[in-house]
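Some structures to go through are shown next.
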Structure I
Amino acid sequence: MLKIIAIVVVVAVAGVLLYAATRPDTFRVQRSASIKAPPEKIYPLISDLRRFNTWNPYEKKDPNLKGSYGGAASGKGAVYAFHGNQNVGKGSIEITDTAPPHKVSMRLTMVEPMEARNNIEFTLEPNGEGTKVTWAMHGHSSYFAKIIHLVFNMDRMVGGDFEDGLASLKAVAEK
C-alpha cells in the first residue's frame, strides 16, 4: 500500500514539474485606469520617483520601509533603492527611458525575497477629457518562477496592487 502511495506521489510531482516546464518563458501583468487629468499633469507624478512614491502601493505595504534616491532628480537615470518587509522585499527601481508626457519605462531589480529583473512601463494616452494610464510589468519567468506561478497567480496578486496604485494616482492627479 505504501509503495502505491509513493508511486502516486512521484507521478503527481513529476506531472506538476512537467506541466510547469510547458508554461511560457515570459509574463506580463497590466492594468489601466481612466484619469480626469491631462497627460502633462500625470506624467510628473510618475517620472519623479519621489512623487511616484506618494501614490505607489508598495510604499504603503511597509510603514518601516527604508529607501534612498540616487541618480537624476527625475526622468531617465533616476533610481530608488528600497528595503522593506516580506510584502515589499529588497531591490531598486530605475527609470530607463521617457517620452514626455506619454511614456515612462523602468527596470525593477529585486534581490529579496527572490531575484528578478523586470521591465515596467507606464503609458499615458489622451482619452476624451482625460487620460488612459496603463501600468504594465513584464519579464522572464525562470523555471522556479513557473512552478511558483502554478500556485500563486501573479496576475491576480500584482494586478491588484497595480489597481490600488492607479486608484491612488487618480486621486492625486484629479485634485
Structure II
Amino acid sequence: MPFFDIVVIAVGLAMDAFAVTLGCAASGQARGPRAAFRLSFHFGLFQFTMPVVGWVAGTGIARLVSAWDHWIAFALLVLVGAHMIYAGCHPDLQPALRDPSRGWSLVMLSVATSIDAFAVGLSLAMLRVSIWYPSVVIGVVALTISVIGFQFGTRLGARFGRRMEILGGAILILIGLRILAAHLHP
C-alpha cells in the first residue's frame, strides 16, 4: 500500500481524536502538558492498536463488530459529551469533576475515537496488506494531530472560558451522531 494512501487514511482516522482533544482542552478540564501527553499518547496508542486487532480478527468477526461498533462509539461519546455540557452549565460542581485525560474517561474516549481504525484493520486483512507499517503511521499521525488539537483547544479555552466546555461537550455528541449517521445511512 503506498505511503500517501496510508497517510490519507491516518489523517481521516485522526480527525475524531483531533476534535476530542480540542474539546477536552478548550473545556479547561484537561490542562497542562501531562494532560496533553496522556490524551495524545493514548489516542495514538489506540489508533495503532485497533487496526492490528482488526487485522488479527480477520473477516470472521467483521459482521458481528460492524453491527455494533457505531453504537458503542456513539454511546461513549454522548456519555462524555453530556458530562462536559453538564459541567459547563453547573460551574459550582467543578471541583468534583474528573479530568477526561485520566481513568475511565480516557479509556472511553480512546476506544470511541479508534473504533474506525478497527474496521480499517479488517479491510487491510481482506486486502492481504501487512498491518505493521500502516498501523505505526496511523498511530504517529493520531498522536501528532492530537497534540495539535490540544494546543488549539487550550488557546480557545483561555479566550472563551466556560462556553468552550459546553461547546466541547456538544462537539463530542456531534461526533457520536456523525458516526451513527454514517453507519446507519451509508
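Quick note: the coordinates plus some simple rules give every number you see, no bench work behind them. If you're wondering where the values come from, they're calculated on a predicted model, not measured in any experiment. Cβ atoms are built from the backbone, for glycine too; each structure is taken alone.
Before moving on, here are some points about what is shown:
- If mean count of other Cβ atoms within 10 Å over residues 8-15 is computed and equals 10.0, the structure in I, II: I
- Once relative contact order in percent (Cα under 8 Å, 6 or more apart) is computed for every structure in I, II, the highest value turns out to be that of II.
- helix-only ellipticity at 222 nm (-39500 (n - 2.57) for each DSSP H run of 4 or more, over all residues; to 500) derived as -11000 - corresponding label from I, II: I
- Origin of the value 1.09, where Rg/Rh (Cα atoms, Kirkwood Rh) was derived from one of I, II: I
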